[in-house]
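Input: structures, listed below.
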Structure 1
Amino acid sequence: MSAKISAVIPFDDYAQSANTLFHFMNKSEYLNSILLSRAIVPRYCVEDIEYLNICVGDVRFKEIAVLQKCFCDIPLHKLADSFELCGVGEAYDSLTDGEKFRLMKNNSHPDFYGEFAVAFSKNWSENKNLQPIHYLNEKSQYMGGFINLCNSALNSENLNEDYAIDIISRLSYIKPLRGIMERHFKSDSSKDVTVKLYKNFHDEQEWRYVPNTTALSGIKLEQIIANPNMLNLREYVSGINSSLTTEKYRSLWLEYEYDDIRYIIVPDSHSRIDVINTIMKIPENKFDDPSHAIIQKYILVSKILVLDEIRKDW
């Protein structure tokens, strides 16, 4: 009788993509706050859904705000890679040919989302309920069916609550394959310009954290804020976002242990010193074993990578 053969496969082993997810941000204080609070705070982000052509009666939904935190599935050696993009709109047209060329040739993930980042394993991410984004091909039969389902449901007089929750949940995890994204760009005269670029969103390989409905119902918040008659959705959610960092909303936060961190990314050596100082200020009771907090802090420091060095050496 032959022996039974079993294969042991690492739980977080991804053969053709990274085993790590990165969350980028554009300010050092955001990274410092994540390290000191041992949590990542979700915020309402405004998403363009005009491409879905969802309507209630004659009113069309152009944008919604989703309570989320985004991560990218990009191998470490590709984080600083530049790619070409085409600009659109008046701000882009006003640039000189040299500025357009520089903008077209120099685009990387940190250029759009910031040069500070914290990274976690996909194993951790899966256990924390993160979900890969579903990218929609606007020419596909699937997308047409999804739009019809949304419009039928939203215009129904007797919409089942479970169906409504399911549709809202799906809207929280979708994005078009391609679209327009803004990027802050410094012109040759050192003037800050906000330029629109046509981008393939699928290249970001986004995973998204959205707080579950149970946690949200306890503090009377929604996964999605959608009101087609609202004049300034961005301004409205900005007021809510400013309060989400308070302890009242901790049940929504994406908490972690310091051992869960794989990498901490900063733009330059000066920023590295700043983050080291932050790590050394973390209270000892934040660590699993307070008696060995100093060792755990040193381990955290060892996980810092400098983006300037990655660009030169990887």
Structure 2
Amino acid sequence: MSSDPVEALARAVLYEGYLLYPYTRTSTKNQVRWTFGGVYPPAWGADPSVMRTECLVRPGDGCRIAIRVRCLQLVHRAAPGELPWQEAAERTVAELDLATADLLAAPRRLPVALPAGHGDEGGVERAWEAIAGQVTVAAAPVEAGALRLTVAIENTTATPAPLDRDAALSRAMVSTHTVLRVSGGEFVSLADPPPELAAAAATCANEGTWPALAGPVGSRDTVLSSPIILEDHARVAEESPGDLFDATEIDEILTLRILTLSDAEKEELRRTDERGRELLERCERLTGDELLRLHGTLRGVRAYQEAGG
């Protein structure tokens, strides 16, 4: 797990639902995947082709916004004697560093181009489709000297007809999320805005995503805009030994269930894909003390005791 709490949280969001217990390709629940954060080609029509983040920032002198948009791109895997499978590759869609003064003058548009490709490694063939789009960043003044910041991620991929869901997914940005960092200013919580910005916060239109303050409690320099609704300053538990792809579940229960899989299930998990194999091996390496750390942590009581209660 990353030592950067924002990066750890972003990765948990990125891989949420990638595989679900028992983490095998033949499991029914793993036949319907990629349900979070999809930005689809416009020809598909059944799911959105645009993801839009709107949040508020209080700018100071020389205020700048760093923006990173990341997603998963589906990779089709085929190997002799195995069922076809969809893996995923991490992609950075856009990285920008912009002055808010420049954004007030004009929006900034950045083209997105994820090229097609294929590979063959030890008899395992992988292939992925091209994805095209654009990221548009804009700012507009609102009350109390604040700005409304907009980041729109659009999929413009041209697709052959007719288009089914699998073909649309092959050309979709999946599990898309945006990390925004401000210097020379501070972000405003949309969940708990100050009274003078409550009306402006209510008018922020977020489509397919929700921006929340990220990082240590009290900090206001980072926002994670995620397809999974998070509270401000959410974090991955420090006891967690790594991603389980079920970030809303309880690590202890999932880890113990993985360890009780049959030998046949474990072998299938190893063959499902590289991330599934790593998950199993990580759980099998856990020591007794590490397993004990997953059990019985009460943060609310700890905070109360530290406050002198």
Structure 3
Amino acid sequence: MGPALNIRSVSHRYGDRPALRDVSLEVPPGILLGVLGPNGGGKTTLFRIISTLLIPTEGRVSVFGSDPVASPNAVRRRIGMVFQNPALDAELTIRENAATNAALYGIGSRKMRDRVEALAADFKLTERLDDRVSTLSGGLQRRADLLRGLLHQPELLLLDEPTTGLDPAARRIFWDLLSDLKDEYGTTMIAATHLMEEAEQCDRVAVIDEGRIIAEGRPAELRARLGDESLWLETSDAAALADAVADRFGFETRIVGHAVQVVNGAPYDIVLSLHESFGGLIESATIRRPTLEDVFLHLTGRRIHDVGEQSAPDGRTAATPRDEMAV
């Protein structure tokens, strides 16, 4: 079986402004891929191209072998979409919303009824099917919208920031549903998110920033590029501290945002020596494993939620990493 999604050298511009830059990505069937990036990084533009809503300026896309530009109807039959805000009529019930969506796909009433009942049971919505959407909590509306997006049994489900507006508990419930859905139906899912804890739950993660895919792999693989457990030093002058540690002790150092990662096989043994030598520069010291937030910081020089930082001429922030990660 070929890939569920194959993207080759896709670029897109809105006038003179580039939104995607030479994006290539292959997604095998049956996995949950997280597209991790900041707002404005290109996630929604990429989803619009995959879902036939936008023709790319350059490059090609294939969804289970069908081209969204040449064969949009074939692609639409095989994909489902969950948007940032639920695509539901608030004055209709869940069942009525499902019937409206079923009519768009030519699904007969009996098949629609059976499918709605099955999905409602999976998503614990059986008792709420005849409630108006406007009476539901945000979490229940999200589940109802997921039901809508899956009604026609899509092979590929696109989720664009699907937990926007949900509290942490509702987010966890929603992601548990996605995991169960993948296991039960084998649906390929691609979820755009800017939340690290959501990306950690995906089988694979593609990190996107300024329209480029800058890293891709399993969450553990991405974290492993920054090593295992190591010492992290928070400081107001990361460059000065990194140079001082490297010069004095010969340890490998890596600047990640406002922290210095000291790569050493015995992090517990060196904390005291570093504090005695550079206590004036060190604000705090932590021994921990790298996170996806650290990976994004190392790749871009900024946190995923940072907005309005001064950029260097190449478009990155002025605080660039000490040594580039191979991607």
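Computed from the coordinates by the stated procedures, all read-outs in this text should not be read as laboratory data. Bear in mind that the values here come from a model prediction, so they are computed numbers and not experimental data. Cβ atoms are built from the backbone, for glycine too; each structure is taken alone.
Which structure, out of 1, 2, 3, was mean count of other Cβ atoms within 10 Å over residues 50-57 derived from, given a value of 15.1?
Value 15.1 for mean count of other Cβ atoms within 10 Å over residues 50-57 corresponds to 1 out of 1, 2, 3.
Which of the displayed structures (1, 2, 3) returns the greatest value of distance in nm of label points 7 Å out along Cα→Cβ at positions 42 and 66 on calculation?
2
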